[in-house]
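Take a look at the structures listed below.
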Structure I
Amino acid sequence: MNYYSYKAIAANGDIVTGTVEADSAEAVDTILSARALYLLQAKKTGKFVTKLQTRYKARGIKRKDIIEFASSLSVMIKGGVPILNALDDIVSTCPNKYFRSIIAEVRQTIEMGSTFTDALRNHRAVFPDVMIRLVMVGEETGRFEESLANVAKHLQKVQDLTDTVKRAMVYPIFAIVTTGGAMVFWLAYVLPKVMQVIVSLNVPMPLLTRILYGVSKFTENYWYVLLLVPAAPFLIVQLMKLRPASRYQWDRIKINLPIVKLLVHNKLIAHFSEQMRILISAGIPIDRTLDVVAEVMGNAVFMKAILQVKEDIMAGSRISEALRLHPVFPPLVIRMVDVGETSGSLEEQFGFLAEQYFKKVDDISDRLGKMIEPIVLIVIGAMLGLMIVGVMLPVYDLFSKIGP
């Protein structure tokens, strides 16, 4: 099979582009005709290029698009609408062109005899793994529309959590950027002029003043370097993510960094609890549940801990005992899981934990700005204080010599 990039016209007149796997250009025409698309151009492309294009386009599909898709499909299926007709309706109203083409491909795959799960598996770059697994369980158990509704609720909780974290980081980032810009201006423009006056007085300069003089000269000549300083941490983090060992260290730093850990660690626990709840409620075995949760955590430290928990459980340990061996899981999680195992209410206990930690993240996000504000003020105040003292010391010495 070869990969072809194509350009086609949809029934509503829109120009549609994408890639498709086919034996020949004629087969591409046949495939697109089944999707109600009129082929304009088809060109063979490489597998690697196709994957890059797919991942790039998939970034344009937001989580809210997946939520709306799952929720709408669940409502229509529950109302008795056949799945192919339901997908047709969703395609006709979907505002995202690329997502519209993906749904059309899903519909075509189902029409050719595949299950909905297999159709979603062909687009792993778009549909999250937890959605594919929940849909698979729904098809096997006859609770398809219920599984889709659970997917929508779960993804909405994840989206709310992400929005909360982003909202919490707005003030710290704004404070750091604005104060940093003000410091660069002061160092590059104000301080050099003040230091020139002090040098012209020909008075001995204390160590602090000499340091400030060196900083002012450097800033005056290489001010653009200071503008690059904020980009340095971002570049370092991206480089650390390239290797598993350094990525693990960075993820460990995030969950141990003062103040930041309050937000990041509680977010991860909330995410872990919600994933466990939704997968256990779907009837997925605990070993497969832990595999899925480990993959979607987005933190190497938690991923390693969860996979080790799975191995311990498979060796005969209770879930709470396996969790207790890893410090990333707080005592409340271990205690509630223990209660859930004893009473047979594990799903309810994970649901309780998810709600508790979602609420904790909300509370922390509301207080984060207030916690960071005094730190920023102290740092800025200390730097300004050092500059003022460094400037005033030689002036004080000069007036002391002039005095009687």
Structure II
Amino acid sequence: MYINKDIQNGELWEISRQLISFNTVSALSNVDAAKYLASILEDQGYTIHLVIETVDDVEKANLVAWAGPEISGGMILSGHMDIVPFEGQPGWRSNPLELYTEGDSIFGRGVSDMKVFLAQAVLAAKRYPIHQLKRPLVFIFTCDEELAGQGSARLIHKLPTLFANYPLPDVALIGEPTGYNVFSAHKGYATFDITIQGIGGHSSDPSKGLNAIEKMGDVIHLIQEINKDLRNKILPENKRLFPEVPSSTLNLGIIRGGLASNMIAETCNLTVSARVAPGDQIGEIITRLRERIEGEIVPTMTSVAFDKHDPGITIGNVMMAPALHSPSNSAFCDLLCRVMNRDISGGAPYATDGGQFQQVSINSYICGPGLLEQAHQPNESIPINNFVSGQEKLEQIIYEWCVEPVVQ
């Protein structure tokens, strides 16, 4: 039984409290949070590199830190610093940026997804002075993970330069909320916009215009057909990893079109999301959709001459996070399962930075103290026992992999 007052007097509480207080919603800057974490690791003797960049006029930061001998076989601890929005989200009983306890839970935006893990990670490393490390211990804390992993997508192109003279480990623990379940794979994620430019006019004579909403209906029909095709080409491995939904899927997310009921809709926009199973490529899926649109729908829009602008369909604003498929029979995976007292769980139901990392030969495993059902929710919470035990489990993992390696 943990006493709330004792927890609130501890260093883990203070670091978590500070991290929760930073408003790192993805649309905002996370630089202050990154500098705060960097200062903690720098005080412990880690080499620090803050990768600061400006994205859409907002300053963002990825944090990379490392210590230990210059040999292969190290480990990466990774998590994201950004959070999903909370303003306007109904149901909050308190300030989302203030950490507090109630009953057997701790509350605040990001406690499960995934700032408590970040605090646990830097404190677990503090347990072992860097001169004790027999293998490298690396931290990669990212921005814009909640935006289809775009922070890590930018970062991976810089990692070869950052680690030109230091061995980048080929395994990573990403502490996303799993309740200590261990996942070796996940689907990829993508989002993109389909925009139709039609010809507006008075609704009394639809033949004098070209209704963009009507044509979007044709596009939706194509998306349904592509979903059916994807369900007919499922890899056997994906049936094991994702038994409930083993195929890639396209989802109709947001649609907007028209100005008034008595007008021919001139424009229509559809935002589509995709969950992409390992083995499928979102680029190929979008290309297939684009080719069918251009071959089957666009000709019906341009067969009639209009006095106004030419109608058309465009696909844009594409953001992609690749799928992850790491070996489930690796020594690192075995260590995680033993420490967490869990069997490997297969595929996670969400995307992470791990898909991006795998593009530079890093195999990631997803396991953290938070709860998936709490992620992105009002009154986001984490069990007090997970709050405390997560640091202890990370200390054991660091010890057995980097301090006194059990596996050579």
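The figures follow:
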{"item": "For helix-only ellipticity at 222 nm (-39500 (n - 2.57) for each DSSP H run of 4 or more, over all residues; to 500) computed as -8500, the structure of I, II it came from", "result": "II"}
{"item": "Read-out relative contact order in percent (Cα under 8 Å, 6 or more apart), computed value 25, structure in I, II", "result": "II"}
{"item": "Winner on FRET efficiency 1/(1 + (r/R0)^6) of positions 156 and 324 (r between Cβ atoms, R0 = 30 Å, to 0.05) once structures I, II are ranked, highest first", "result": "II"}
{"item": "Among I, II, which structure scores highest (criterion: distance in nm of label points 7 Å out along Cα→Cβ at positions 84 and 388)", "result": "I"}
{"item": "If Rg/Rh (Cα atoms, Kirkwood Rh) is computed and equals 1.12, the structure in I, II", "result": "I"}
{"item": "With mean count of other Cβ atoms within 10 Å over residues 236-243 derived as 15.9, matching label from I, II", "result": "II"}
{"item": "Structure with the greatest value (metric mean count of other Cβ atoms within 10 Å over residues 68-75, set I, II)", "result": "I"}
{"item": "Structure (I, II) behind the derived value 1.00 of FRET efficiency 1/(1 + (r/R0)^6) of positions 44 and 140 (r between Cβ atoms, R0 = 41 Å, to 0.05)", "result": "II"}
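Bear in mind these aren't lab numbers, they're just calculated from the coordinates by the rules spelled out. Note that the structure is a prediction, hence the values are computed from the model and not measured. Cβ atoms are built from the backbone, for glycine too; each structure is taken alone.
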